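Structures given as structure tokens follow.
Since every read-out is calculated from the coordinates, none of them should be taken as a lab result. Quantities reported herein were computed from a predicted structural model and do not represent experimental measurements. Cβ atoms are built from the backbone, for glycine too; each structure is taken alone.
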Structure 1
């Protein structure tokens, strides 16, 4: 018994490495995108480190980009994330501004707007509920995309599930378009965002969803409502984006 207790204690003290794929994930076709020991397949500018098997942003420098392969059209990405106090980060998974928001929902001002909260499709679609774990704990996440269906998961809760071609989501899709996001884009690379605060990611694994598998959006999905004060800020930001776009377009139009 004493030996067993000692072994458990020593195991607890050992650095954590990337968790291996379980039998179900191997059966489903997942592959690991990180080995927990190196940046093999990834590009960065020296501001990310490997800490206890995780990618950790520790200083200013820029994004961590997975260059080993482009993102499949239909895919499921699973990963874990942990934020520092007030942190704002994200995982970009399609070209342009298409982002799974990673956020400290308790202390970041972004969290007042569900469309900018943790697990949101940033500046587009808020989650149906808040599901983050306490600050300092690891959160589990999934991004599932098939055709025009997009799902975000947080701590085993499916918090976003919608078809972006459904007319009832036209307003949300237009918001993202104004910001510069195009949900119809394909290809590109996964990008882990450095937005100025420390953040960690680990156990990234990916599978391409086969043709015979169907992802059906939840017909009961409804995002959290945006409070009036947060909505006013969002509308002011949108006006600024539109004005900037108009000023940029004017010289180009005059030059023709």
Structure 2
């Protein structure tokens, strides 16, 4: 929950540099687990973060390609604007679309990768397994699907933040998020769809000054639009969470990296 709007940068230039260095380190932690991907056609599914796009492009190199699929057109447009000022080795294409209905044909990619997709996935009408199957459907036989996401294997303040996000989504739009759960839930999901599944839980990676960024976020507009009783309850929860962040910092969950191969046929 670090993409909310705030009126001005809450960090000093030195803090901003440390914050961004730690974000790069966090993204590299997952991307390094992909191993050698030079020359591959890669789909970055469910996101358009410039940080992950840069990391994938650098690893895919001049012989590869990177396509980012994001449902949020506003984020796609913002990333497109930033890419105009960025020189990357592998060409990048940005596409607005849904992971449940990816706008690509079969055999389009060698690798599908996602970071943080599943815990924010709205599974109100369609399951997380269906989303994974649809992503696997655009991978060439023998290619890989690799995902990383938060898991609840260690206590963390961010887990309460994610639960609050899920409750707000349910109350405001009826959306049911897949959410953060135990590692076995995501591993089992991949084993039902892919072959040769392997996985690894990575220890929480601290992001310096993240608590200042989170505390600077404005109240979600959807909160004010809720019926008074529900809105007040969630507002109290949000206030208690902010006090906890001031006291404990914004401790992060562990992450699970899991990958498998797409079966032929």
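The greatest value of mean count of other Cβ atoms within 10 Å over residues 109-116 among structures 1, 2 is that of 2.
Each of 1, 2 could give FRET efficiency 1/(1 + (r/R0)^6) of positions 61 and 213 (r between Cβ atoms, R0 = 35 Å, to 0.05), but the derived value 0.35 comes from 1. Out of 1, 2, choose the structure whose coordinates give helix-only ellipticity at 222 nm (-39500 (n - 2.57) for each DSSP H run of 4 or more, over all residues; to 500) equal to -13000 when calculated. Going label by label, the one that fits is 2.
Can you say which of 1, 2 returns 33, 21, 20 when semi-axes √(5λ) of the Cα gyration tensor in Å is computed?
On the way: 1: 33, 21, 20; 2: 30, 22, 18.
Traced to structure 1.
When FRET efficiency 1/(1 + (r/R0)^6) of positions 21 and 85 (r between Cβ atoms, R0 = 35 Å, to 0.05) is worked out for each of 1, 2, structure 2 gives the greatest result. To which of 1, 2 does the computed value 1.2 (distance in nm of label points 7 Å out along Cα→Cβ at positions 101 and 141) belong? Derived from the structure labelled 1. To test your reading of the models, identify which of 1, 2 gives 3.1 for distance in nm of label points 7 Å out along Cα→Cβ at positions 37 and 125 when calculated. Answer for the origin of the read-out: 2.
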